[in-house]
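Engineer: Structures for review follow.
Taken together, the values in this text are just the output of simple stated rules run on the coordinates, not laboratory data. As the structure is a computational prediction, the values presented were derived from the model and not from experiment. Cβ atoms are built from the backbone, for glycine too; each structure is taken alone.
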Structure I
Amino acid sequence: MQTKNGSFVLSGIQVGLKADDVDAYGDGVTRGQGLVLNDAYEQRTVVSGPAEMHSFNMHELKIVDGGQSALHILWKPEYIDVSELGLPDRKAGWVGNMGFREVDLESGNTVFEWWSLDHVPLQESSWPVSKLEGPAPTAWDYFHADSIDKSANGDYLLSARHTDCIYKISGQNHSVLWRLGGRTSSFASDEVQFARQHDARFVEAEDLRQIPQIGVEYMSLFDNSGDEYEVASASSALVIKLDLLETVATSFRRLMSPEEGTTRISGNSQILPNGNTLTCWGARSYTSEHSVEGRLVAEASFASDRFSNYRTYKAAWKASPSDAELTLKCFAWGTSVEKATTVCYVSWNGATEVDSWDFYRQDGEDHDSSVGVVTRTGFETSIQYRGYSEFALVKALDSVGDILATSRRARVKHPGQWS
């Protein structure tokens, strides 16, 4: 959920999983696209990667500048000189060059583009060297960018998982303004340690109830502390204060995982308007919300461990999908029509403003009679009543009783032995 021209939109990434597609990442990711949907879940914009890119990277689609443009991550394998690695048997090999671009959502033109191999030496990587022999698109994933953000003054914040580093990049000349973490950090810090991180974001001082200061910046990230490079006993949501004049980084706030332990992949942290922190704990399929004081105020998880989520967001999302998405199914049972009982199930996928459902039996072409109003209960709501009619319909009501939509009439299915 992001803002575009003052309104919330949904943005996401659609990827293909065809068996005959070339697998560039070793995990089934193939060519896809970014999508932006309005509050009726209608497609408004498609963000495509450059033609030379094998696939649309699934890690990021960030709407910026009030909805004028979007950020997404790029990948391309390149055969380059790798002699700086000091390998005894190889002087050249295939390396994954990762970067990002900002694209204008109206024209599709590239506003800004940046590539890691132009600015980040191979020796900054802490990822085991492999796949140098290719063949392309297989390559050593030395960098592995997983998030990109843009500041109000036009600079960028890039997280690279395989260098354990955050890079601030100039929007003017593409240079790396500073590094946080990794092997060549620009900041001295004993208390800010992280590894295999995700979701690095600029944070305004006001959002942390702080007074802005010249030479002081804030940022947040999700510290996985995963893989073999664990720097903590548990993953955490971390807010960092950066003193640019003294080049010192300090921990402003660190929220440890309520479930304890580390999560190897995924995760994000969001500072909410009320100052609370919403955190997705990655592959652990667990989300929590903490107050400013660090108190756990809400938590949620999937009912099955078969599911996981890459990120979690919270916002005041209101949506009114097409009436065509309003679905009503009704069934009758009993030994005869006279002894029938009918049950109806209704859902309206994505509708956020439904408070209750008004169910009707349809005994004739123009004769509808209400059989009851039922408070909405989650995704699907049902009603059961005595009697049978050939058709039924339902009306969606908001919190003051106004009609939001009326379903098509649904034929009531009944036992085949009825005459």
Structure II
Amino acid sequence: MIRLFLVIAALRTFYDLVFVFYIVPIWGYLGYSFEFNALGGILALLQLLVLTALTPVRVEKPSDLALTLLSAFLVLPFQTLVVFGGGSLLQLASPFLSLVIIKLLTSGPAYRMRPVKQGYSVYVAFSICAIFGYLAFAVASGGLSNFNIDITRVYDFREIQKAEIQSGVFAYMGNWVYKIIIPMAAVLLYAQKRYVALCGLLVLVLAFFGMSNHKTTLVLPFVGIGVYHVMRRRPTSHKIILGFIALLVVSMAVALLTDNHLLASFLVRRAIFASGANFMNYEIFFGEFGHLYWSNSVLSAFLDYQYEISPSLIIGEYVGSGANANSGYIASGYMHAGIFGIVIYSVILAAYLKFLDSFAGTQNGTIVTAVVAGPLLHLYQNVDLVIAFNTHGLALLAILVYLAASVEQRGSNTASGARPRPLGQGLTPYRKV
């Protein structure tokens, strides 16, 4: 516990220093400013002590990882923005409230799920068909006509490519392939030591990135692999946080030594502070002009949506950038129903994690947990929970994990003595933890 506290405190200190001495001077034109809040600092320190007790010491199932990432990517950055960046006390409380709800609702024994016969085979067949089916569609639709793998020019090509290869039902399929199916397959192949197949899959990742120009296409497979690699021996939260600190230090070193801010912009500004900065704008705008109450999504048949553009574009127009001001489930929950919306989203997310926990036995825990790492980070930083479940594939992920984790029945059933074959039909070198 002491080790975990020291690591969490180190990460928070790193955030503070980076925000004051890098984010504000370099990226201040995006709205970042230095505004010290003494009361916020005292409350954040007290919150930090409680946060250590709520963050799992060992990460053995998806809900453990969710709490660890929530602490590192939302609670701590929001603290920094409240203490040094002009954030409100509501911003300090919101992610912490969500963490407490998820912690309480995911405690206790997991559900017991009936396995699907030949489930792993169904998973493999579906994944192969989805990947190559969408690849064929993308190529046939002109995806190679504006092919680009220069990460500095993605915004020059993204809208053109979106119109060509992400329209209608294929908009869903593209997101599912990029953000769920390929990252999950990458973790499985790495865990099974099928490195040739993994290299082939990563070539496809590069091809899909060139046709879609979404940076997450490149990043998500490595997020899952990285989490699996860290967890496979002694899965502790402080190791995951230390690994993340190492990435941040490298990105900052590159920025300061070479004056190339690309990596720091993505890993530090975008992944750490953008979500919190957008929360401030969501809080101000929807607190003043009224909440949406899901009138743009699940309740659109009953409530009129009062705007002509999406909520993220509304905030982009409001702050003057004109771009999509995407934020995660905390900000979007507040956008819909204030604190009550955050509570609803936290309860739904806890139920989802509890379902995934049921597949994280002693053999499957590491791999199932690693599979959900990327989608969770995407949910925390970029997308509304409702949209995450359909357009971005969280519901599909639960189905695929259920299929891939199902016991293969060969000759006799489990009750009569057959040994269960977990994810990868027993080919993964699992370690009991």
Structure III
Amino acid sequence: MTATSSEVRLSQLLRDRGYWRWSIATQLIRLPSFMAPIAYVLVSIELLGSPKTGGLLLAVMLVAVELSAPITGRIIDRLGVVKWAPRSLAFSAVARLLLAGLFFIKAPTAVLVAAVIVFSCIGSGAGGVVRVMLGRTVSDPMLPKALAVDSSVVELVIIVAPFAVAFAALFGGVGPLVAMALCTGVGALLFRQPGASRTVPPPEPEPAAAEAETTPEPAKPTGSLWRNPRYLFWLLVAIAFGHLLGTAEIGALPLARSLGLGNAMASAMIAALAAASATAGLLYAWKGNRIRASNTAQAVVLLTLMAGSVALIAFEFSLPLIFIGFFLLGAFTAPINTVRSHAAGHAIPAHRQVEGFAILDTANGLGFALAGLLLAVLPVSGMFAAGVVSTVVVLALTPLLVRRPAGR
């Protein structure tokens, strides 16, 4: 008999060397993405005398990653995750080094753009890769705790990224780009080491009696992701989640300025969100297995609470209430991220896991980008209100996509 999620203790995860190897590799692979916005602009200023090329390369990278991630994920699925995931990351590291060399010799902008497209496409499946590798490193009952802890750790990576850029810049103009390549390469090496993946069998459907636990209520995955209603539900959750989070993070500065406040106040709003998210992730990892609601029910409740938090910000009643809105939004971020990632794994066919998670990452990114687009055409309060509206639409579609099996 295998342990259920309610029987797994957090201490078991924290003593698992395989999990920490995965975590270190994953954070090293993620770090370059968080370094990129500052690194590209800084290197562009230092070597080319203008931030424009850096901004262009960042935009190209984001578009290339979003468009190519599902395709790259499917290729890795077909070639074999264990063998080709580290190789694709290693190729991406080499391409990043090539970009650093091209910057150093002040190559034409078109050449720099081409190099960015190459490494972005090669490494675009990284989000799906790390999630699949986690599923092969820890058992399914331990996954919710592993994902919750990871949701807290990633907040530290976001904080570290600007300092990593500043430190790497001390070693020369292309230092940040070289550091990004090294991070990716070391992460690939850790995934390649023996024991990095223990090939834990894919999760099997649980009996009906276990539906109320935190273990997902698996739909039988079909061959097509796009004809799988349960997967489409989690796809919409990813979009709504990204939109709400993007609304808060992108809208913090214009909101602060519209209230006559400075940049420091906007930073404080984001800090409140990040601190709440990190804390909630650890609490969910510790006590989340006591929640008896299904993952679908948890997602609906958490999305509703996140929308309410953003609405509290949008009404701009007072500065304390705005801060409470940011804090509450952060408090619900790590739990819903955990629930979404765990449950989606049961809705994706075993032979399309990297692709499936890569598409979810893309959906999350599109939701985030939607917030920025709406800021360009709406007032700040309207931008926040739009985040609430998009979530209400997703919640309204839930009954159509998630149906209880007959007889329940």
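Engineer: Upon calculation of distance in nm of label points 7 Å out along Cα→Cβ at positions 75 and 139 from the atomic coordinates, which of the structures I, II, III produces 3.7?
Structural biologist: III
Engineer: Sticking with this structure for a sec: Hey, helix-only ellipticity at 222 nm (-39500 (n - 2.57) for each DSSP H run of 4 or more, over all residues; to 500) derived from one of I, II, III reads -20000; which structure?
Structural biologist: II
Engineer: The value 21.5, 59 for Rg and Dmax of the Cα atoms in Å, for residues 11-226 alone was derived from one model only; which of I, II, III is it?
Structural biologist: The structure behind it is II.
Engineer: Between structures I, II, III, where is Kirkwood radius over Cα pairs in Å highest? Don't skip to the end; give the middle numbers.
Structural biologist: On the way: I: 24.5; II: 22.5; III: 21.8.
Comparing I, II, III, the top value of Kirkwood radius over Cα pairs in Å belongs to I.
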